[in-house]
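Pasting the structures in now, so scroll down.
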Structure P
Amino acid sequence: MSPSFTSQQKKTLDAWLRQLAVRIRSPLRLSVAAGFVAGLLVVAQAALLSWSVEKVVVGGASLTQVWPVLAAMLPLIALRFVAMQAAERFAFVGAATIRTQLRGELLRKIHALGPAWLQRESSGALSSHLVGGIEALEGYYARWLPNRALTALLPLAVLVVVFPVDWVSGLVLVLTAPLIPVFMILLGKDAVAANQRQWRRLARLSARFLDALSGMTTLRLFNAGRREAEVVARLSEAYRQSTMSVLRIAFLSSVALEFLSTISIAIVAVLIGFNLLYGKMHFQPAFFVLLLAPEFYLPLRTLGTHYHARMEAIGAAERIAEILAIPEPQRRGATQHLKAARGYRIRFESVSFSYGNGRPALNGLDFTAESGSMTALVGASGAGKSTALSLLLGFAYADKGHIWINDQRLQVLDEASWLANVAWVPQRAHVFVGSVLDNLLIARPDATMAMVREAAALAGADAFIAALARGYDTPLGERGAGLSGGQVQRLALARAFLKDAPVVLLDEPTAHLDARNQAQIHEVLRRLAHGRTVLVVAHRLATARLADKIVVLEAGRAVEAGAHEALLALQGAYARLVRSNTADPIGAEFATCL
């Protein structure tokens, strides 16, 4: 949707929110029914109270004489309380159902869009929409929709009772009732734009704040903490101003609506007073109409009060609807399960892929990773190395060409069936909040402790795990706080050993490690590659030299393939990459890959 919030977009989002309400039709109907019953009980209470007061004030009856009627009001009051509580409970149950479903749908959509899409989004802004944005929809379903229905029912019920008693008062109610929604629309016409600004500024503030927290070390090293704090302060002030603007509109609307309803009730009271003065009405019907006049305007006033909730929900729904409307990557027809085999051969056949920016990331890529061997992909930044892995992992889907797993096309394989046979080790392995054991069991939840220890030993992680305060039960902080980069990578490799998958995909697991850790990880890679099909994106010369075959990529195509020595002898693209490396034989990187 465009940055300017048009009336058409507002109608579209309101229609989208109402369409979601179909899912909670039963709770909403029960809420409206309970609210309507509560309103009818007020009419009954007014009838009993007006009769009792007339008997005492005009007829001179004692309280003892009218006590049976007053006592009859007690169960009506109790029933009204129960009905009001039921109406509120049903409404909030429906709202909670919508919030739960939407949050699940958003998470499923984000999962379907994959890491490629997620990397382009701000984590802070996305979190604000997933949490605060969805919570802001509660008022729409728990308050606005039920009260909108009651606004159509309860005033009509009051008119049905008032007109036979005093048609003049009924006419006043009919003529003044439209003023409230008219003023509500006039005063709230800018509320949607104000709420939209508020949510956008909150998203920017959340994104910047999260970014500042994540980069706290860098900010301190460059003495940029104060400057960043000033930026966050400016964004906070902008959010405060937008929030006050929204509240100003809401409070102004409430005051105007209260004023209109009070004036309208006063007009009814004055007319009733003149009728009593000139003997045109008896006290009981006059008092009865006067008691019902506030109840006539109450649903309209309540709707006006919750009009702000509607505007807030429309503002919050904008980005939620946008995300849910994003087309998902073209799914491969999941019609086949991966056939069991002793090993798997991976073949790219004229594979092309574009991220949507017009420039292809892969442009007719052809290469083969043989079963039981290690294949390294090398090339300049943007050559398509990581994109090739993304296609294999299901993060994205090829636009043209085919990827073959033995004699089966990846596009028609059931994703779960394929991924069950794949282990993945990225450049920066993610460590979840939990114990060391919890993080290892992600790869294989049913693994025994003996299997976990064996995998850790193969990955060279057993020594540092044993040195931790509680061993495998040691709790780890967010993103592996408390562990070094090398230790985090060993945990990732231990996961790969524990999964014991026949296919291993690695995206330069030594990219952020020093020379000593690189050498240790390389030893682990040799063990991991034994008997498996390994495809590794290599940024470092030492990693590439581990491979049985090296595939050189340029502009999304494979331009050379072969062993290290053979490629050097060609004096082509690979030889140029090697010549551009640093002097360090272990930590050397292809300079153009940085």
Structure Q
Amino acid sequence: MKQLFLSMLLLCTCLTSTQAEVITQVANITARKTTSLNGQWNYIVDVQEEGYYDYRMNPTPWGFFQNAKPQRPEDLIEYDFDKAPTMQIPGDWNTQDERLFFYEGTVWFKRSFQWHPTAGRHTLLYFGAINYEAHVYVNGKLAGHHIGGFTPFNMDVTDLLRDGDNFVIVKVDNKRRAENVPTQIFDWWNYGGITRDVCLIDVAPVYIENFSLQLDKKDNRMLNFSVKLNHQKANQQVTLNIPELKIKKTVTTTTDGTANLLIKAKPQRWSPDAPKRYRVEIGMNGETLVDSIGFRTIETHGKQLLLNGKPIFLKGISMHEEKPYGGGRANSIADAHTLLSWAKELGCNFVRLAHYPHNENMIREAERMGIMVWSEIPCYWTIAWKNPQTYFNAQQQVTDMILRDHNRANIIIWSIANETPHSPERDQFLGRLAQYARSLDSTRLISMAMEVTSASNYKNRLHDNMHQYVDVVSFNQYIGWYRDVNDAPKMEWEIPYDKPVIISEFGGGARYGLHGDKNQRWTEEFQENLYRENIAMINKIDGLAGTTPWVLKDFRSPRRVLNGIQDYYNRKGLFSDKGEKKKAFYILQEWYKGK
């Protein structure tokens, strides 16, 4: 894991010319001294971005970020945050203002707060996620710029804060663009806004930026501990304390501000049946970070998946980051617990968090509940494979995902893509991305959701050049939904790779409460029969190591327009958007009981 921290040093060097104001992500936010900025923020909808550009489309120095007030009766200022409506942050604007349900564009947010700086301390401004592009201003000055809707970022705002009254203004733009990741088309709601927690973090000038603690990949009788400071500073003493294991060690940083140590230990392994975690304390200069960390191994042997050296079948489900009841971005621990409890009731030991990194509460709650995780970045469908900035965007999202969650024992798979069309450019892009992810974290498996090539003679062959880069071969198939369900018993599958296989998606839609014949589309009986036939079919696939059917609950999508049935919801959920179980739930639950 030290390679992750060394890569961060190189990445920060590369960023200095374009994003120097955004510093490397700070991990373990919940263990630090923070001041929440969650709550009611004023907002202004800016359809034509007049708060940023003049009428010649040149950036204006008199933009909304100034939070200007009239000084004389004749002064003309055509906005006023203090008279603007408010919105709950974290949250999306689509479900908090009915006028913005379909809105994609720019919204400005403002929050005032009191701050009293402490001499000799620094202050970081942290955002869990903003969808999609964010310009952040503190007291009228640009503090940072970030692109990407599902990963955290932070900036040092020490020199921008003042004693007393302060304000933060954020320009949020969620317009879909061809060069973005994800790109212009995707099958989920484009929720805009400051969708995750916001806080100020109090730190010393030199602080622990990140650390890693896990079983050593080469010798799992050892713990591998790595730490990285925010500055390349040598001779800093960092302590590691794991009271339950009677471990107390001190390491000294080298000139690059990192340190590494191997420690002999025999911890109880984390597993779905016994999700054991240990209290871990990392200290420096009188300040201590506390976390709960589990230890486990994950590897493949031929077509088997091995957790802690033993074969395991991944009884999974795919899920979006939407609130359990209705739509809107999920973020709270309560949301996470409800959704994951539904998965547990289904019989799951595994969830595929599609199609982007979910919030940290989801990851940590799943770890606590004993649920393994597939975490993914949104290289989805058609990406601008030839665009260098698009690749850099994807690589940055991989970096941010791994930096935030690399200490979570329940994450066993990093996924780099979903349903991407074959081309040499795509293979080069994703192959490079897979190698990069593995260079940051070689202790987890790499996968992606591929597609199969179907034939008229009922033979399905998986042939994807990306097989050489992934550890687990995963693919989506929709026999019974986009192809006749009666074809399922006749299907043959050819997967010519000696690797474990995950069916990363299968399923079909049903409107909760709509009943009829099993051949009548959109009824619960149709979905129920589809699941029954698919389970019988995929049970025959050689090397099957797990499934993550699509999907846990109905979720919003602008592509789903059938009135009276879809109503802008993808209806493939086993739960309705109101949390009601459909009949197919019980088919999958019964199968998982026997696995």
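Values quoted throughout were computed directly from the atomic coordinates according to the rules given, and no laboratory measurement underlies them. All values reported here derive from a predicted model rather than from experimental measurement. Cβ atoms are built from the backbone, for glycine too; each structure is taken alone.
In terms of Kirkwood radius over Cα pairs in Å, the structure with the greatest value among P, Q is P. When distance in nm of label points 7 Å out along Cα→Cβ at positions 285 and 477 is computed across structures P, Q, the figure 5.8 traces back to Q.
I have -5500 for helix-only ellipticity at 222 nm (-39500 (n - 2.57) for each DSSP H run of 4 or more, over all residues; to 500), calculated from one of the structures P, Q. Which structure is it?
Working through the options, I get structure Q.
Looking at distance in nm of label points 7 Å out along Cα→Cβ at positions 45 and 437, point out which structure of P, Q has the largest value.
Numbers: P: 5.9; Q: 3.7.
When distance in nm of label points 7 Å out along Cα→Cβ at positions 45 and 437 is calculated for P, Q, structure P comes out on top.
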